[in-house]
Structure 1
């Protein structure tokens with residue numbers, strides 16, 4: 001941190017000199033205007049970008065026939081989440097055949113990503129989405145609706161022996177992943193661009209809260225998917241049994257905890273968030289009962305039942321985690337306004 005003294009000019013103007021290295025780096029000339037943005041914590045942001053225009057970021061990846069496909073896909077996803085506007089994949093010779101398929105998979109799963117240029121040696125992916133057109137709260141609400149449906153359908157598949165329904169639950173996990181990637185990307189964009197934060201009317205702290213909650217919802221979706229996988233293994237083995245009824249009751253209670261946590265989030269209700277956390281104890285006892293009753297079945301069946309019970313319990317735990325994020329954020333907001 002550079003420390004500079006405030007000086008008075010003309011008896012009424014307060015002046016602070018700007019660092020020379022910063023002036024050179026940003027290529028500011030004499031009489032050029034700069035923007036001043038007062039932050040909520042009292043700090044002052046000085047920016048040469050007075051129009052609020054977003055700086056375009058480009059990431060390039062060189063590939064060859066020996067490039068690991070999984071590694072490349074992870075790098076592309078990482079560039080997307082990091083907030084790069086353009087991703088260019090190129091090769092010294094012809095692009096390996098696998099690149100085109102990999103890019104198609106990526107663009108179909110990443111919101112706003114489209115191929116805008118393609119040659120024999122390079123392919124360019126560009127972000128065409130305006131972040132302000134996808135508000136955080138709308139994306140989270142959509143995620144919560146999808147997760148609720150996934151969990152309900154996974155348990156229904158167990159009750160009815162519907163394998164196709166369980167498989168459909170598994171396929172919906174991709175929808176949750178793409179929405180979580182979007183929130184992670186927008187969070188990074190806001191952290192690196194305070195002008196975007198102002199345009200979207202959302203603070204960095206609130207964006208981080210949304211990201212943390214989306215990550216928890218994504219994990220809840222993983223457990224709903226895990227339930228569906230185990231349901232497929234149990235189809236034809238537990239229909240009309242008492243344990244199916246116990247699983248259904250525990251599942252409904254877990255969803256009740258999740259719904260309560262999201263309601264606390266949407267209403268900024270500190271008390272409800274705390275009360276929701278207390279609900280997890282009852283769910284823990286319900287899941288213990290299921291795991292105990294599972295021992296009456298043969299070992300292979302019992303294992304799948306215990307896995308389902310564990311996932312239902314974890315959904316309750318993750319819902320409590322959402323409430324903890326809410327409490328921490330609301331207390332932090334109170335401190336800023338004290």
Structure 2
């Protein structure tokens with residue numbers, strides 16, 4: 001009888017939670033967003049000596065005053081530039097699905113911050129500069145579409161697999177949400193390993209809220225196998241961090257071992273090559289999730305919460 005009653009109470013709680021979430025998402029969906037993706041990539045690829053002046057006026061922020069028309073025309077007619085443009089045009093001839101994702105990002109941003117105004121969204125090609133796939137300001141968002149052609153694209157043959165796996169269109173929304181989170185945080189220099197993992201934990205929790213329509217794999221940029229490994233080994237990772245007293249260390253090597261993009265995380269153990277990179281970020285994410293489970297505060301308040309306070313009140317317990 002007691003077991004049946006417990007199951008009934010849990011079911012009611014889950015139903016109430018789902019109903020509340022659904023209501024919020026319905027309100028978000030109803031937010032009007034006037035979005036046009038301005039295809040600078042195509043306009044530039046098709047520019048001529050006659051049309052360049054108009055293009056430079058329309059996209060003034062995309063041009064350097066040092067570049068004269070002859071230099072720009074040489075760039076336009078460069079064979080690699082033409083190949084990039086052709087591949088982007090083929091992949092994104094219909095950009096509707098990407099537009100829908102970006103609209104959802106903006107709707108969520110507007111819901112949680114009423115001061116948010118829809119920026120101009122401009123697409124471009126940038127010689128596969130995968131370190132700068134998106135750029136956001138309050139007024140302009142730039143998206144380099146040549147970084148989203150698909151992980152097996154020929155242009156990515158010389159790029160490490162752990163990087164190329166996220167060079168696909170489904171990562172545009174996560175990349176935008178990540179960039180907006182960084183803009184919101186604007187955190188000063190992080191000194192300890194704990195400050196690093198909590199900083200990224202806040203970013204990924206921000207992504208939980210802003211892109212709930214994306215999977216956890218897409219948010220953190222893991223494959224399903226990598227995320228499964230992280231979940232399965234969460235207790236072991238946590239134990240390693242605790243036993244080696246890493247949280248309050250100020251060691252730059254910890255950043256390259258557990259925070260920065262890499263093919264795997266470096267515990268200096270036999271299991272290293274099975275692990276995904278950036279595992280410190282994953283643990284920080286779970287700590288922040290636990291904190292928000294036990295504390296009712298706004299998203300803005302979370303982003304400004306002191307690292308030590310958050311860590312001490314997270315009540316985090318790793319998966320077993």
Structure 3
């Protein structure tokens with residue numbers, strides 16, 4: 001760390017010199033505007049970025065013998081998207097292989113705001129058309145919550161009623177959760193690298209990271225809804241013990257109730273409810289353990305599938321408790337008291353479980 005003394009000039013101005021190495025690295029010239037932002041911890045952030053919109057960043061991928069696997073190309077595109085690149089270019093000295101256009105189509109359908117703006121035999125250019133300010137974090141989290149909650153409820157309904165179409169629809173909705181989570185990951189990276197955008201969205205970098213962590217947990221809870229239906233499909237044609245199914249439904253209802261309360265405590269910044277919610281997981285774990293002892297008496301294949309369903313129900317509740325833990329960690333770190341509900345608060349029907 002360099003130590004520089006504050007100078008007093010003109011009878012009213014305090015001045016400090018900037019490191020020459022930084023000036024040259026950022027190519028700053030005389031009379032160029034510099035942004036100065038006061039941070040919550042009292043430090044000052046000095047930045048060249050003074051515009052409200054993020055800088056245009058371009059990522060180019062060359063196919064020349066390097067990218068031949070469709071899955072690899074898709075992961076690269078997702079990585080560029082999450083990193084915050086505004087333009088993605090795929091180039092080749094020869095005609096693009098057919099798989100490239102298929103991957104690009106899947107990518108633009110699975111992400112928000114990405115569109116192909118130019119396409120030739122040897123190259124494709126993808127442009128981000130979404131203004132990140134138009135998609136507030138809080139709205140995205142709420143939408144993820146609603147989707148994931150209904151996924152778990154419909155997975156149980158489909159299992160009990162043997163509704164194959166409903167069960168299969170749960171898997172389709174998991175893609176919606178993924179694309180929303182990727183959007184939050186992208187916006188988080190953009191905020192961390194562009195302080196003006198952070199101020200424009202009314203979200204500190206620390207809060208953006210907090211939202212990202214919550215989004216990641218919700219995405220995992222959604223994954224377990226998908227695992228439930230994957231294991232439920234081979235059971236739809238079986239005559240299962242009604243008592244076991246009834247107990248699985250009750251365990252799922254408790255798991256969803258924990259998820260409900262975790263989201264409520266998150267939006268309401270309620271540290272006490274978060275703590276009580278974490279303690280309720282023990283009841284769920286005990287219920288799932290008793291269920292496992294019952295299912296091992298079933299036929300082997302049925303017992304395995306039911307065991308996986310019970311495990312996913314339990315894991316969904318445990319991940320929900322992780323949300324409450326993160327709420328506590330964040331509120332303690334920020335030294336924020338329990339606040340009154342605001343316009344961002346949400347309400348759910350509290351379970352008596």
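Here, each number is a calculation from the coordinates, and none is a lab measurement. Just so it is clear, the structure is predicted and the values come from calculations on it, not from any experiment. Cβ atoms are built from the backbone, for glycine too; each structure is taken alone.
Supply the structure label, taken from 1, 2, 3, corresponding to distance in nm of label points 7 Å out along Cα→Cβ at positions 124 and 284 with the calculated value 5.6. The correct label is 1. Taking -16500 as the value of helix-only ellipticity at 222 nm (-39500 (n - 2.57) for each DSSP H run of 4 or more, over all residues; to 500) derived from one of the structures shown (1, 2, 3), identify that structure. Source structure for this number: 2.
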